[in-house]
Structure formats: structure tokens, C-alpha cells
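Every read-out reported here was derived from the displayed coordinates using simple, explicitly stated rules and does not represent laboratory data. All of these numbers come straight from a predicted model, not from anything done at the bench.
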Structure P
Amino acid sequence: MSDVEAHITGTVWKIEVKVGDTIEEGDTVVILESMKMEMPVEAEDGGTVAEVRCAEGQSVSEGEILVVLD
């Protein structure tokens with residue numbers, strides 16, 4: 001299993017994946033908004049999305065797990 005974490009503190013602007021999706025290394029899984037800038041969060045590993053731990057509009061902290069991959 002692998003976790004995709006927020007690299008900055010911000011607000012979840014858009015979730016690009018859903019449970020069951022197969023993704024590859026470098027794919028954008030979530031877009032965060034911080035200081036009026038959109039920042040993509042990319043997967044460091046490929047796999048299948050097992051869990052999405054955030055919701056659009058939610059505030060997240062740096063290091064918080066956003067998506068869990070199998």
C-alpha cells in the first residue's frame with residue numbers, strides 16, 4: 001500500500017480519482033488550492049485507489065493522507 005499526502009496546507013479544490021481507479025506514477029490525484037493558486041498532488045507510485053480520505057472543500061494540512069493506493 002502507498003499513501004498520497006498533501007505537500008502543502010490548503011483546501012481540496014478537486015478530487016481527480018475515485019475508489020477503484022487504476023493510476024500510474026505521476027498522475028494527478030487531487031488539486032489543492034493555497035494562496036489562490038491551484039497545486040496538483042501527484043502519485044509517487046502507481047496502483048489502484050483503495051480509499052479517498054478527503055472531500056472537496058475540506059482544509060488539509062501538509063503531510064495529511066489524501067488518497068490510499070493498493
Structure Q
Amino acid sequence: MTGSIAAIGAGLSVIGIGIGIGMIGGRAMDAIARQPEATSKIQTNMIITAALVEGAGLFGIVVSLLK
């Protein structure tokens with residue numbers, strides 16, 4: 001029973017990561033379409049934010065599988 005609950009927690013973390021990174025990418029593309037001259041700044045911020053989202057999601061996966 002504990003293993004299946006851990007698998008559900010890990011799956012929810014992965015879904016959250018996918019949604020978060022998808023939203024970041026979509027919003028970044030909207031911002032680049034509005035201001036193409038700011039592309040490098042937007043991409044840098046997008047990569048940093050995506051890394052933070054992925055790090056938090058991986059933390060959730062590890063925590064769900066630890067126990």
C-alpha cells in the first residue's frame with residue numbers, strides 16, 4: 001500500500017513539473033513575441049525559473065519515494 005501511495009505522489013510531482021515548465025515556456029514565447037529585442041533576457045530568466053521548478057518537483061519526487 002505504501003508503494004502505491006508513493007507512486008501516486010511521484011506521478012503528481014511529474015505532472016506538476018510538466019505543467020509548470022509548459023506555462024513558463026508559453027509565457028516566455030508570448031513575451032518574446034511582444035518584445036523581440038528582449039529575447040536574451042527573457043530566455044535567461046526562463047531557464048532559471050524552469051530549473052527552479054524542476055528542482056522543487058524533483059524534491060517532491062524524492063520525498064514521496066523516501067518512505
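Matching task: 45 is the computed value of relative contact order in percent (Cα under 8 Å, 6 or more apart). Pick the structure from P, Q.
Answer by label: P.
Out of P, Q, which one gives 3, 19, 21, 16, 13, 9, 8, 5, 3, 2, 0 for P(r) over Cα pairs in 5 Å bins from 0, in percent as computed from the coordinates?
Working through the options, I get structure Q.
If helix-only ellipticity at 222 nm (-39500 (n - 2.57) for each DSSP H run of 4 or more, over all residues; to 500) computes to -33000, which of P, Q did it come from?
Q
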